[in-house]
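Read-outs throughout are calculated quantities, based only on the coordinates presented, and are distinct from any laboratory measurement. Worth saying up front: this structure is predicted, and the values here are computed from it rather than measured. Cβ atoms are built from the backbone, for glycine too; each structure is taken alone.
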Structure I
Amino acid sequence: MKAIYDSKTDTLILEFKSGAVVESDEDKPGTILDYDAEGNIVSMEILDASKRMEDARSMQFKVAA
């Protein structure tokens with residue numbers, strides 16, 4: 001998984017797996033889900049990220065035991 005924050009567009013992209021995006025759907029306003037040819041979620045884009053998160057430039061990652 002990869003997280004990319006673009007400060008110029010204020011967009012946070014969470015990439016779950018690599019692959020070609022064949023369809024995108026704005027599930028909720030400001031949240032775009034990207035799908036591959038099999039219908040699996042490839043990535044999620046969060047628009048206006050700095051307004052939706054406490055700190056878009058910082059991230060914590062935890063794995064549940």
Structure II
Amino acid sequence: MAKSISDKIDELKTGVEWFYSDDFKLEDASGKYKTMTELAKEIEKDLAELKNEIKVIEEDFSK
């Protein structure tokens with residue numbers, strides 16, 4: 001099952017919080033940063049798709 005946008009945002013928040021936590025390790029920071037960057041891109045893509053869907057619905061209702 002695909003993750004919802006909300007789930008992905010929660011995962012991103014948790015990932016960002018890791019950088020400020022006591023669990024932070026410099027050795028792991030680069031990999032974690034790359035993972036969070038990819039997740040952020042995925043969220044942006046999902047939001048763009050959702051925005052397009054909303055525009056289509058708006059156009060259908062304005063006819």
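Suppose you compute helix-only ellipticity at 222 nm (-39500 (n - 2.57) for each DSSP H run of 4 or more, over all residues; to 500) for every structure in I, II: which one lands on -28000?
Working: I: -1000; II: -28000.
Clearly, the read-out refers to II.
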Volume of the Cα convex hull per residue in Å³ - structure with the largest value, from I, II:
I
Matching 1.7 (distance in nm of label points 7 Å out along Cα→Cβ at positions 3 and 27, computed) against labels I, II points to structure I
